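Next up: the structures, one after another.
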Structure I
Amino acid sequence: MRSDNGKAVELIIHINESLDEERRNGLVEEISQDSGIFSVEFTPLRHHLVRVRYDRQEVQSMDILQKIKWHNVNAQLVGPI
């Protein structure tokens, strides 16, 4: 996990379908590798919600959402925390 140096904002993304653990882990791993991403995790017991901590000076929320959608996952932004 990267240090956020106090620059992190948090975002929730709603996944509109059920993903198995392998697919969830793959999304987390891929998004976590992007510059400006500090952490990515599916909410325990609510596997349809993804929490992302990121630096909004390096990455935009719509870029994160689009990356999820590139994996043929139907999702939408819920909003910042």
Structure II
Amino acid sequence: MRLDKFLKVSRLIKRRTIANEACDAGRVMINDKPAKASANVKVGDIIEIGFGSKAVKVEVLDVQESTRKDDAKELYKYL
């Protein structure tokens, strides 16, 4: 699955366009490497997102095309 879509489906970032902009600005890393919005996300990847002065680091537990709001937290775990 594309990185920008995963960020939206998992609700780490609310909208796909915002996820695209974050990737283009270099604020998203997969396994400690800068990632483009089109990068492929798979189970076990470590994603780090820079929000201003704070960084959020998560591990991908599952990849799904769509999910309900209540189940979105099951797609990743905070590190």
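Assign the value -7500, calculated as helix-only ellipticity at 222 nm (-39500 (n - 2.57) for each DSSP H run of 4 or more, over all residues; to 500), to the correct structure from I, II.
On the way: I: -7500; II: -5500.
Structure of origin is I.
Can you tell which of I, II yields 12.5 when Kirkwood radius over Cα pairs in Å is derived from it? Before the final figure, lay out each step's value.
Details: I: 12.5; II: 12.2.
Comparing all candidates, it corresponds to I.
One of I, II was used to calculate relative contact order in percent (Cα under 8 Å, 6 or more apart), giving 28; which?
On the way: I: 44; II: 28.
The read-out comes from structure II.
So if we calculate mean count of other Cβ atoms within 10 Å over residues 21-28 for every structure here (I, II), which label has the highest result? Could the numbers behind the result be given before it?
Numbers: I: 13.9; II: 16.5.
Top value of mean count of other Cβ atoms within 10 Å over residues 21-28, among I, II, belongs to structure II.
Bear in mind that the values in this text are calculations on the coordinates, not laboratory data. Source: prediction; values computed, not measured. Cβ atoms are built from the backbone, for glycine too; each structure is taken alone.
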